[in-house]
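Listed below are the structures to be examined.
Computed from the coordinates by the stated procedures, all read-outs in this text should not be read as laboratory data. These figures come from a predicted structure and were not determined experimentally. Cβ atoms are built from the backbone, for glycine too; each structure is taken alone.
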Structure 1
């Protein structure tokens with residue numbers, strides 16, 4: 001798991017060409033007027049999910065992991081916490097669904113606070129619990145999730 005701010009994106013572009021494309025896309029795009037939805041960058045290899053929601057109290061959050069995609073979760077507006085831990089430290093509660101590329105888990109982990117202009121990168125071995133309200137006070141968040149296919 002990586003958590004950082006946009007100006008440091010060049011530190012991670014050597015990980016993969018798709019990750020580089022995704023981080024450059026975030027840096028060049030004004031998400032303030034972009035409607036929630038799915039936007040294609042390179043078909044199933046690289047796509048964008050723009051989301052708008054109210055954050056959740058921790059007890060309402062769901063731990064998840066993916067096998068086919070790396071998640072870049074960029075906060076365009078608002079603030080949220082995202083839980084993270086290695087999948088080996090979790091218990092599977094809903095088996096992996098290959099069509100949706102997700103398994104749901106239970107357990108505990110650490111949390112990072114992401115605010116406007118910051119992002120987290122979650123790899124297949126990273127369980128994560130997005131959408132959590134800091135201080136348990138839900139608030140509006142606009143988030144951009146870029147799904148980066150693992151080679």
Structure 2
């Protein structure tokens with residue numbers, strides 16, 4: 001399976017490391033105890049507590065696997081201060097036909113949060129602006145199918 005490299009800030013890397021450690025050292029043992037208790041109740045086929053504990057165990061194991069993969073090969077990014085848009089750049093853009101300027105930080109997928117002005121380098125907007133310089137105009141197709149045009153006003 002060809003996985004994309006995870007780009008993380010130092011802070012996000014630390015946050016995910018703590019989450020992974022908590023899942024392994026706290027949540028795994030908790031679920032093991034819940035499963036042991038549920039087994040003691042008897043018939044597992046009609047044991048809702050057992051079924052719920054198994055489902056939770058699966059979710060925790062899936063998250064542990066996901067975090068382990070991300071943290072294993074993660075690249076720590078710093079704020080990018082250059083002439084071209086890259087991971088770690090803060091970019092101010094203006095959409096054609098719109099008076100409002102918007103500023104985004106280009107981050108890895110794990111940290112993307114548009115409400116905080118963080119867009120993934122893998123998002124349509126993020127991909128379209130990668131490698132561009134101040135003054136460049138670019139277009140891309142939004143997930144809703146609409147073609148959008150932006151101009152880069154500033155890269156910080």
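If FRET efficiency 1/(1 + (r/R0)^6) of positions 89 and 113 (r between Cβ atoms, R0 = 25 Å, to 0.05) is calculated from each of 1, 2, which structure is the one that comes out at 0.95? Computing FRET efficiency 1/(1 + (r/R0)^6) of positions 89 and 113 (r between Cβ atoms, R0 = 25 Å, to 0.05) on every structure in 1, 2 gives 0.95 only for 2. Suppose you compute volume of the Cα convex hull per residue in Å³, for residues 25-72 alone for every structure in 1, 2: which one lands on 55? Traced to structure 2. Looking at FRET efficiency 1/(1 + (r/R0)^6) of positions 65 and 81 (r between Cβ atoms, R0 = 35 Å, to 0.05) over structures 1, 2, structure 1 comes out largest.
Taking relative contact order in percent (Cα under 8 Å, 6 or more apart) as the criterion, the highest value among 1, 2 goes to 1.
Given a value of -12000 for helix-only ellipticity at 222 nm (-39500 (n - 2.57) for each DSSP H run of 4 or more, over all residues; to 500), point me to the structure among 1, 2 it was derived from. This figure was derived from 2. Once volume of the Cα convex hull per residue in Å³ is evaluated on every structure in 1, 2, the highest one turns out to be 2. To which of 1, 2 does the computed value 3.8 (distance in nm of label points 7 Å out along Cα→Cβ at positions 17 and 49) belong? Structure 2 accounts for this read-out.
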